[in-house]
Structure P
Amino acid sequence: MSNSRISKRIQSLSVSQTLAMSQKSSELRASGIDVINLSVGEPDFPTPENIKEAAKRAIDENFSHYSPVAGFMDLREAISASLRREYGLDYPASQIVVSGGAKQSLSNAVLTLVNEGDEVVIPVPAWVSYVEMVKLAGGVNVTVPAGIGQDFKITPAQLEGAITERTRLVMLCSPSNPSGAVYTREELAGLVEVLERHPQVMIISDEIYNRITYTPGRCPSMGDFPSIKDRLIIVNGVSKAYAMTGWRIGFMAAPADIAKACTKLQGQTTSGCSSIAQKAAVEAYNGPQESVARMRDAFERRRNLVITLAREIPGLEINEPAGAFYLFPGVKAYLGKRYRMESADGSIAEGRIDSDSDLCMYLLEHAHVATVAGSAFCMPGYIRLSYAAADDLLVQAMERIRVALSKLTD
């Protein structure tokens, strides 16, 4: 039911399904049920000690006042140096804008670039917030699907077919949330060749998982292609690579006019983000990087474990994600099946699995494993499993899923 006190723009937004499922699992756990939460998109590791110590020093040194809207200069310089050192990308500090997480950086960019009625091309599956950000800006979402048969990566022909005279923006995420797909440099080059033919189209490259990949060498970046640099906004942050999700530090590296406009927007909304968190992020970028490698190695081990266990479950379609910490299996074989479960008190629960959302709820209620429906990522017929959890929990979770799925009948 519509609430006349709430603006139409907010009423049009959907609730974040990843956060909603995580909340439901927390509520069940609080009631005493042993739920294994594979819905959350964050590392399960603590923030590295050197970064925490930097935050403590910042408190002792009284960094407790407002920070510059675009971020402290030493953090922006550290980000600039990191981009140059790790990826050979040349963005001076003046073109770096620090925000309250990569999500705010993405939102700032979309609100700055998109006018009412502008089309935004989004390859799907895509992170749940992309389409909602475009809605909020008054834009029109143009989703381009790429399923498991394409390793969840669109082709240049698909991109070309989606671009019209009304296209303002393309949003790309590699490594991908939710699929873990990573575009190779050759694949990115094919997309860039298309974009070169459409100079009116801006590009946002969400690279928040670029330090978590499982192939040799660094992760390819849209920033590798000078021909589109004047139209490219790269978004990244400390949350995934440095296990700092709660610190809320993200950034964009953008053309000077876009960086200036996003700083103006941020100055009228949140202003500069936490001074203490920014000083911790300086240490993240400038300090030792061994913890990043250790976490990446752990994620790779867990990926291999989950893939092995998932392939033992009949009916699941499995690929091998090359990055991030998600598995995105196809579950279409289970749609249309039924269940009849007897509870400890003798009551009977029965129903039919008509959608991936139904399947996720079934797994939560009867296997006590929290996952996220693929439809939340604009890709029905799949579910997302996060393997950012301890190995023993992953083994337990996959066994619970196997048993629960085996109980479904035609």
Structure Q
Amino acid sequence: MTNPSSPLASCLTDAANRRDLLVAWVLDHAYPLWWEQGYDHARGGFHEKLDQTGRPVDAPRRARVQPRQIYSYALAPDLGWTGPADAIVEKALAAYLSRYRREDGLFRTLVAADGSVLDDSVDLYDQAFALFGLCNAALALNDFVPLHPIAASLRDRLIARCAHQGGFADLDPDARTLQSNPNMHLFEASLAWEAAGGDAGWTAMADGIAGLALTRFIDAKTGALREFFDRDWQPAPGTPGRIVEPGHQFEWAWLLLRWGKLRGRADAVQAGLRLLEIGETHGVDPARGVGFNSLLDDFSIHDHGARLWPQTERIKAAVLAAEVTGDPAWWAVAARGADGLLRYLDTPVKGLWWDKLSPDNIFTDEPAPASSFYHITCAIAELDRAIRTAPSSPA
């Protein structure tokens, strides 16, 4: 048994205290609000934003928002929410499939509030979240049989159209700049489907993207992960090829640590820990206590503004690093990351959030984007899971 006065016990208790605050926030405020006001009960589908009074903002609806919200409510029962989570997932999934899925099986970019098509083009990032949302809906509804073929068909279409050196290029064959970010979310989706019992194609997809990340996305000299590349997966020319985002160092760290554990790949675990170290050392502002937007490849600051989502990824990476290494210092990092996130959740109407913090430590007064809920709920669920399974957990 862990000594209650040990560094591990102290750090776990601090992290558990933050977990309790975050779970109470999401159960008591966020889940009810984003169902009652964040879902369009008249026309179907989730709204893009809620203003800071908690009222929906009338705006076109991006494809990526719908599966992210489906994921958030699929998590709700495990976190302890007693609201109608399954019914929400079922309704939202039906609206999503009917409005966004094209005849070719890909998912269009944008629709109006009534479901009419505003932009029928396709984006790789949106396809990644289609795969991710379908997996989590299948798990939540215990409805694997009809949804896995839809996802597998989409995966195979992506492979046919834009598979590229283990990962995926842009769906636009003329695109000259490729990105690591949509590959990261395809990696996340493939790991989710593999864990859910999907076919061997998901394992192959995850392994290909992980290999590309380890050999091309991550700089061999610094261990940092870049954002923008040319068609040969070399850093893009000029400033874009030098950009290193702390939030994505954290997010890729979490994914590579997971994959490395699954495959017994010590190199992936070490790469993930290095990404976390870079984000924590160079990408967190000690004055504001938050991870900021971007660095350059020499680790100088590129954008000192701080979005909400890097705070959530910092928590996820830190708790998994604590589990993998057994080092209690990472629990302390997770607690500090939770303190940073809680700042963004301190709004006049509970259940909303601020999305942007300026370099001068001032939040931008603007509607809360629904797209952030996926980041928040994932971080809360991961923190809760890790604390519940930790040795001598205070849970």
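Each reported figure results from applying straightforward, stated rules to the coordinates on display, with no laboratory input. Remember, predicted model here, so these are calculated numbers, not experimental data. Cβ atoms are built from the backbone, for glycine too; each structure is taken alone.
Tabulated results
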quantity	calculated
semi-axes √(5λ) of the Cα gyration tensor in Å, for residues 171-242 alone derived as 21, 13, 10 - corresponding label from P, Q	P
With FRET efficiency 1/(1 + (r/R0)^6) of positions 35 and 331 (r between Cβ atoms, R0 = 30 Å, to 0.05) derived as 0.95, matching label from P, Q	P
Structure from which -0.44, -0.84, -1.00 was derived, log10 I(q)/I(0) by the Debye sum over Cα atoms at q = 0.08, 0.11, 0.12 Å⁻¹, options P, Q	P
Highest-scoring label, criterion being mean count of other Cβ atoms within 10 Å over residues 83-90, among P, Q	Q
Among P, Q, structure where helix-only ellipticity at 222 nm (-39500 (n - 2.57) for each DSSP H run of 4 or more, over all residues; to 500) as derived comes to -17500	Q
Mean count of other Cβ atoms within 10 Å over residues 107-114 - highest-scoring structure of P, Q	P
For mean projected area of the Cα convex hull in nm², for residues 251-386 alone computed as 13.5, the structure of P, Q it came from	P
Among P, Q, structure where mean count of other Cβ atoms within 10 Å over residues 115-122 as derived comes to 13.0	Q
